[in-house]
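Undergrad: Please go over the structures that come below.
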Structure 1
Amino acid sequence: MRNPHDEAQELTSLGEGLTDAQQVWLRAHLQECEACRDYAEEATGVVRALRSQPLAADARLVRATQMRVRARAGELQQRRERFVVVALSCTLVAILSALTTALVWRGFEWLGQWGQMPGPVWQAGFALFWIAPTIAASLLFLAHGTHLSGSNGAFRG
């Protein structure tokens, strides 16, 4: 079990991020314990003193921060643009696949009959033909890295 004085000091250091139950317990403990009450008063005084001090950043820090913010905004914009291109490409592929599947199936069926092949053979050929571009693209992405990777090849989420 934790020491109640350590618990009170920890809760005091958290400041305003306490739950209602924690605040009630802390108030009750501070009413009973003079040492913890003195610690809380000193901590409040230090926080007040720190907040009263003006904080100014020098011009180099401001410029560096602005550059980083602009660079990150540019990265996010590029990521959005890439996402739009990928989404449009996927939509186009889905539509074209839906429109051409029946036509390609009929073509493989005709080739199978013309070449006197059993149904499972030309059907396997159709499946391989339909899946081959996906396999090829996957291998190319694996070999080169995806469009979502940074210059070091690591995924940036």
Structure 2
Amino acid sequence: MTTFRWVTTALPDTIQVRQVYGFCFDDSGRVLLREDDGQYGLPGGKPEAGEATEATLERECLEESQITIGNLLYLGYQEVTEPGQQSFAQLRYAATIASFLPRRPDPDTGRTYGRLITPLNKVPGLLDWGIDGLLQAADAARAAYLLGLDPAAVREDCWRD
């Protein structure tokens, strides 16, 4: 059985990074989720050879969700352990959304994903990641305050396109 563990310390050199995702906040403190056929996820993806993790998140946000981001803060990583395999990491960042660009297909998949902007308190339920998702959202909330945002003050409204 695959196990997941949320870790908020620095990433050890011994763990391979396979994915990088971001809690990307708009200027009112809401979070962007990527929608794909009724399923939600944070923007992000796999690092390319030699690519810094921050650059991975910036590239994936642009390709998947057509946003530019700034003010990245490292949150931690989800350690994933599969039976008989070496553990790997899925990094998490918080970031501000600098701009929204017109939607277009992801160059890797050819799919045009939906964008849902939602209050942070709704994110764990939409992602359905269990307790680790709740812990990640709590750390994202703390990071939002450091970014000058107050996700607790967000009106309960969403928008999608």
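Undergrad: Taking helix-only ellipticity at 222 nm (-39500 (n - 2.57) for each DSSP H run of 4 or more, over all residues; to 500) from the coordinates of each of 1, 2, which one would give -28000? Let's see the in-between values first.
TA: On the way: 1: -28000; 2: -5500.
It must be structure 1, since only it matches.
Undergrad: Identify which of structures 1, 2 gives the largest calculated value of mean count of other Cβ atoms within 10 Å over residues 16-23.
TA: Values: 1: 9.5; 2: 20.5.
Largest calculated value belongs to 2.
Undergrad: Could you figure out which one of 1, 2 the value 98, 48, 26 for Cα extents along the principal axes in Å was computed from?
TA: On the way: 1: 98, 48, 26; 2: 44, 34, 28.
This figure was derived from 1.
Undergrad: For structures 1, 2, calculate distance in nm of label points 7 Å out along Cα→Cβ at positions 56 and 88 and state which one comes out highest.
TA: 1
Undergrad: Thinking only about distance in nm of label points 7 Å out along Cα→Cβ at positions 8 and 136, which of 1, 2 has the largest value? If you can, show how the numbers build up before the last one.
TA: Numbers: 1: 7.6; 2: 1.6.
Going through 1, 2 one by one, distance in nm of label points 7 Å out along Cα→Cβ at positions 8 and 136 peaks for structure 1.
Undergrad: Here's another thing I want to ask about it. A value of 30 was derived for relative contact order in percent (Cα under 8 Å, 6 or more apart); which structure in 1, 2 was it taken from? List each step's numbers first, then the result.
TA: Numbers: 1: 11; 2: 30.
Attributed to the structure labelled 2.
Computed from the coordinates by the stated procedures, all read-outs in this text should not be read as laboratory data. Predicted model, so just to flag it, every value in this text is computed and none were measured. Cβ atoms are built from the backbone, for glycine too; each structure is taken alone.
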